[in-house]
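Structures incoming, each one as structure tokens.
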Structure 1
Amino acid sequence: MRMLLPILSLLSEPNSPDIEQGVSTPSPDFWTPGTIALCMIGLSILIVWLLGYDGFGALRNAPVRRNRMFGFLPVILLSVWLLLMMGINLVITTVFGTASELFRQVLSYPAMVFLEIGLIVVMLIIAQQTFARRLKGFGLNARTIRKDAGFALVYLLAVYPLILVALWVVLTLGRFVKEDFNLEVHQSLTLLTENGNLALTVLIILFATVIVPVFEEMLFRGFVQTSIRSLTQNPWVGILLTSVLFALLHPMTHAAALFCLSCGLGYAYERSGSLFRPIFMHIFFNGFSVLMTLWIGS
């Protein structure tokens, strides 16, 4: 199990402060008993999905999320988020450029937390006004939470083989071109084991395991994917195009793996109509990496 962390923690979120400053680390042997076992479990679920649940055809009758969104609304939300995020980092870097990295992080993470909580509230208000059946039509129905949590774990296990293979391919090709090529470790995970500040550690955990999953799934699945599907009338087109955008907002070495993860998140949303399902998948994915980081770093 310990060997899974250096692999899974290579993945990063796009909405963290100073993402371009993520550090690289030597990678251990990739195919360990832990990664192989995870792949076997996931492949078993994928085979059952393909043979017993119609595989890619399972979305033929996927529920349609009727809405009154105008076409550029997801673009506006995405642009506002990115611009405000860059503005926060620019202000902190300009004003406190000579301060220590820890001090800048102490300022950055609370700002990011408030930004994303604020945008979550804005998106909830917009969804309430623009989706048929309001928040339930958006995919937030409290009655499905327990069911969605269970299915989220199964879906995440199913997509893990694709994530791991994508990471392995990137790492193998990278080392073919450059012998010392390594993938980046997300800065938040590095900071968890190095900062020594309890309040900052708690804030990073809250940010990575709760706020980021809720915010990103509402934005990418709830608004972007729904908008694309409404325009194309094809759930798979919405899933794939949203996943391309999601992946491109990460460092290129992570893009292939996160494209696979995003496809799994998008499928979960279309298959169930519930936004809680991809939210739980995202929470489990981030939470596992955080827990393993704290365990090994302790």
Structure 2
Amino acid sequence: MTSLSVVIPTFNNEKVLRECLDAWRHFGGNELEIIVIEDGCKDGTPALLADIGSTPWGQRHLRWIHEDDGHELRSTNAGIAAAGGELVMAWQDDMFLRAPWLVPELRATFDAYPDLGMLSLSRGLNCVPLDEPIDRWEDLIDGRRLQSTIGPAPRNWFRLQEVDIVIRPWIVRRACLDRVGPLDEAFRPTEWDEADLACRIREAGWRVATCGYERLRAYAHLGSTTIGARPPQSYLEKVLRNGRLFHQRWGGVIAQEHPRPRRSWRRRPTLSGWAATARRMTHAAARVVWPTRG
């Protein structure tokens, strides 16, 4: 089976990182390596990594790299450079793996579909040409310009859906990175870097897709509980700059390619993966409120 490298940048988040690594220890299996990029942490993170690294599991599966104020993009690139797996996953320290079936399914998926280069595990995004200026952060996420998707229901329970770009967490072939390079540091400290990478991967001939694994409870993301919060204005200004750069680079491609049909691929779950899907579908159906007759 295809080997996997999981890249996790972290900064002063010791307690959450401990839970993250514990989840990988319980549910990740044996054919993987975890690469933590310790980005100038001032808390107990270095001691935590040394402690876990001294355990039998840590000696087999955990490596860490020290960075000084690299932020997410540069730290992720440091992990990519060190990764030895045929597949490389960009993970965050507040994401907790919850299902032992996820990693085998991901390996089987990339083994089965050689045209698939990159896969988001939460939601993908499709870019729509819009002849209006991008003056504010809100213009970047305008639903007429950027559409979030996990594919059309109900097939999205059983299918991967092709998309234009991705958000974290995502998994990519090492061969893609060898061909097109890592995240472009023009987008530092972060945001729109993975969108640019997805477009370069598609330009090189692979496809990009998404599947709703978070909905399937394959993992939990603490950040999802606060996704509606508005970031600070200083951060939004950096995101706006990066979003403009992305659209300057890829606006012509978006206009040309948007009308194309997006294909889908059948999921490659284990039996426990199918069972988890059935449970989640049943739970979702039970929450539907059907209209009553008056």
Requested in this report: Using the calculated result 1.00 for FRET efficiency 1/(1 + (r/R0)^6) of positions 70 and 166 (r between Cβ atoms, R0 = 41 Å, to 0.05), pick out the matching structure from 1, 2.
Outcome: 2
Report task. Please state which of the structures 1, 2 yields 2.4 when distance in nm of label points 7 Å out along Cα→Cβ at positions 102 and 254 is computed from it. Result -> 1
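To which of 1, 2 does the computed value 22 (relative contact order in percent (Cα under 8 Å, 6 or more apart)) belong?
Working: 1: 32; 2: 22.
Answer by label: 2.
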Query raised in the report: Quick one: helix-only ellipticity at 222 nm (-39500 (n - 2.57) for each DSSP H run of 4 or more, over all residues; to 500) came out at -22500 when computed from one of 1, 2, so which one is it?
Result: 1
Report task. Match the computed value 0.95 of FRET efficiency 1/(1 + (r/R0)^6) of positions 62 and 246 (r between Cβ atoms, R0 = 35 Å, to 0.05) to one of the structures 1, 2, and report its label. Result -> 1
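Starting from the value 14.4: which structure in 1, 2 was mean count of other Cβ atoms within 10 Å over residues 86-93 calculated from? Before the final figure, lay out the partial values.
Numbers: 1: 14.4; 2: 22.2.
The value was obtained from structure 1.
With mean count of other Cβ atoms within 10 Å over residues 174-181 computed per structure, which member of 1, 2 shows the largest figure?
Details: 1: 10.5; 2: 16.4.
Between 1, 2, the highest calculated value is found for 2.
Once FRET efficiency 1/(1 + (r/R0)^6) of positions 54 and 158 (r between Cβ atoms, R0 = 30 Å, to 0.05) is calculated for all of 1, 2, which comes out largest?
When FRET efficiency 1/(1 + (r/R0)^6) of positions 54 and 158 (r between Cβ atoms, R0 = 30 Å, to 0.05) is computed for each of 1, 2, structure 1 gives the biggest number.
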**Report entry** Identity of the structure behind 0.55 (criterion: FRET efficiency 1/(1 + (r/R0)^6) of positions 118 and 286 (r between Cβ atoms, R0 = 35 Å, to 0.05), calculated), options 1, 2
**Finding:** 2
Report summary line: Working back from 12.4 (mean count of other Cβ atoms within 10 Å over residues 46-53, computed), options 1, 2, answer is structure 1
Query raised in the report: Any idea which of 1, 2 comes out highest on distance in nm of label points 7 Å out along Cα→Cβ at positions 182 and 198?
Result: 1
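FYI, it's all coordinate maths here, none of it is from the lab. This one's a predicted model, so the numbers in the text were calculated from it and none came from an experiment. Cβ atoms are built from the backbone, for glycine too; each structure is taken alone.
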